[in-house]
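There are structures below to look over.
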Structure 1
Amino acid sequence: MYALRRTFVACFLLAGAVFLRAAEPRLLVCYGDSITAGYGLEPGQAWPEALSRTLTAQGQHVKVLNRGTSGATTKDALTGLPSLLALHPTAVVVEFGGNDGLRGLPLDATRANLDQLLTGLERAHIRVLLAGITLPPNYGPQYIHNFEKIFRDLAARHHTVFVPMLYRDLIGKPGSIQPDGIHPTAQGSELIAHTLLPEVKQLLRGGY
């Protein structure tokens, strides 16, 4: 009788642990620079928070974590990979490269850093959405073309979910960009969340 009782208790605890794991929300980490961090915005106005509100309103059982750092480059992103992996996320939105381009850093280094970052996430079996960005026109068409090509090439190489232009829905929308001409306003952040939403939902379902 005692052995039977112990077996029952063990089975009950195991079932409870499985239930708790199933009840835990999936973790989506938004990993990026000042665009993700919400530079110049009030708390809660960055696009990861806007995305979180929309996902919750639509009944998605997911926790969105904003891991944006203003001024971060792709080298910084690679340095932070171990701490990112320690979070054990279900999926990650990667938004880096803008500071590399604005500083005129070697494009080969940007490509190599992002390649290593995506490889690390891939080996950890973490689903990834790569967000492509561009640079101001004064950087010249050839440099901008080569810069944008990095994201296209890496998305194809790693078979990563890809949004070619993070600012796609901000084009021609007054009030969506801050006076610096680079960072989104609160309105722009909502538009970015709208841009990412379909791919993020599919990514969380494991459909890619």
Structure 2
Amino acid sequence: MLVIGITGGIGSGKGVATEFFRRGGAEIIDADEIARELTQPHCPLVAEIVSAFGAGVQREDGSLDRKRLAQLVFNDAESLERINALTHPPIMAAVRCRLEEAAGAGGRRIACVVAPLLLEAGGRDLVDRLLVMWAEEGERVRRVMERDGLSEDEVRQRMAAQMPAEEQRGQADWVVDTTSGLDSTKRQLEKIWEELNR
């Protein structure tokens, strides 16, 4: 089974690539989905996060107050390091486990690990090839403001917390530029899919 990593900064178009590969029949392992599963109410990781950041990051129902947590970690480099140190290892362990399950099942020829912080979390060794989604900074800011209802400052804080695009691109097997929109993005993805299926 060939494992493709899909990464890129916030607003770069990872969702488009994920859906494209899903429709092509690839197994999709989404690190953000795993993160949500691991932080359901009463999961051990929630208790660790609350212990590190205080009861203010937990709602009455036991779930994480993601908005409050985001305000804390994206405003302080030390807090960001702390949350990453708590969350990256269990997320990457779960990704590894799901890859092993997918390989053991033997049904899919291609698996995609979708993770915005794949490189930051030390997950490069989990994938055979790396696809980096990219778009011009102003376009990414516009997309995330529109999609998530964040201010420009909030978007830029999140962007600053990720590996610079140039560093990501330096490690990529493919870079897909999504700046020009969906049609152009799909054409680039189709070329990659053809290459994978030769």
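A short reminder: the numbers here are calculations on the coordinates, not readings from a lab. These numbers come from a predicted model, not from an experiment. Cβ atoms are built from the backbone, for glycine too; each structure is taken alone.
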Open item on the list: If you rank structures 1, 2 by relative contact order in percent (Cα under 8 Å, 6 or more apart), which sits at the top with the largest value?
Closed with: 2
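Of the structures 1, 2, report the one carrying the highest value of distance in nm of label points 7 Å out along Cα→Cβ at positions 45 and 189.
Between 1, 2, the highest calculated value is found for 2.
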- [ ] State the single structure among 1, 2 that was used to calculate Rg and Dmax of the Cα atoms in Å, giving 19.7, 81.
- [x] 1
